[in-house]
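*Asks:* Down below are the structures I want you to see.
Coordinate-derived values only; no laboratory data. Worth saying up front: this structure is predicted, and the values here are computed from it rather than measured. Cβ atoms are built from the backbone, for glycine too; each structure is taken alone.
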Structure P
Amino acid sequence: MTKQVRSLGWVWLVLSPLLFLMAAISSVKSDLTYNIQLVCFGLVAIVGLIGSVALLFGHSFGLRILRRLSWFGFIYFTGAALLVPVFHVLNAEVTLASLGFVALITALIGVFGIPFLSMARRLGNAQQGAAGDGPRPAGSART
């Protein structure tokens, strides 16, 4: 496993508890929403810790786990960014100033998805590279 891939294991090892902390300190109006958010982020944190430790110890399932979590992070932040303008248009009076503010908030939320996309792509490339190194049937030639 390359140093670059292993570094992503370290990133997820640090990021996983931070995701749980982010959910724990959030302020939402409903206790039910807070508890659901806490459970979801807690599960992601636990799976992220398992995947990062597995990757650091060289297990291939760590690649698969962290790749899926990275795609999930990208989809989460991108989806949240895309929902902000939709809810704004549906629930508020739309002015030029409010559209500028919503565009800024959308960009600030969406930018957090970019590192997750980068990690997902790097882990996917590493997973494809690792798949090519497996054993071949007898008599087959490597191309």
Structure Q
Amino acid sequence: MGDSSSPTPYSELRSDLRSKIKNAADFADEEEVLVALVRKDQSWFLITTNRLIWAEDDEVHRLFWHEVQGVQPPKQDLDAVIRGKTEKLDMKSLEVYDNAGVMHSIQLASGPSYFLAWSAILALCDLTRPPDMPKI
């Protein structure tokens, strides 16, 4: 499965990939997948009722929603869009900040799914800006 610019319902993913993601994500009882984005079999992104979960080259990362304090595109990506060096639909990276002040870089497919992911994280996170989170 190559880069996808549109989300695929989790239930419609290939059964082997769905099984792989389910095992890696280690879902809690009654945890539901709200958004699933897959760039390739080893790199995927889930928004669930409880957590933000993503994998890059099979390395899985998990944050509960109360641990996510903010999200934004990298400053250099925003600068490039403002200066007209790139289009906003070409952006692929999001910086997610946790409550320990750690920045997690998430790579997504460009296009509408990028903005879906960004909006969903904003809607579900504990949106309190840590003092050291860069302002955009």
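*Asks:* For distance in nm of label points 7 Å out along Cα→Cβ at positions 35 and 115, find whichever of P, Q sits highest and give me its label.
*Replies:* P
*Asks:* Comparing structures P, Q by distance in nm of label points 7 Å out along Cα→Cβ at positions 67 and 83, which one has the largest value?
*Replies:* If we compare distance in nm of label points 7 Å out along Cα→Cβ at positions 67 and 83 over P, Q, the biggest value is for Q.
*Asks:* One of P, Q was used to compute distance in nm of label points 7 Å out along Cα→Cβ at positions 43 and 59, and the answer was 2.0. Which one was it?
*Replies:* The correct label is P.
*Asks:* One of P, Q was used to compute mean projected area of the Cα convex hull in nm², and the answer was 8.1. Which one was it?
*Replies:* Going through each structure in turn, the value belongs to Q.
*Asks:* Shifting gears a bit: To which of P, Q does the computed value -7000 (helix-only ellipticity at 222 nm (-39500 (n - 2.57) for each DSSP H run of 4 or more, over all residues; to 500)) belong?
*Replies:* Q
*Asks:* Computing distance in nm of label points 7 Å out along Cα→Cβ at positions 51 and 75 gives 1.2 for which of P, Q?
*Replies:* Among P, Q, the structure yielding 1.2 for distance in nm of label points 7 Å out along Cα→Cβ at positions 51 and 75 is P.
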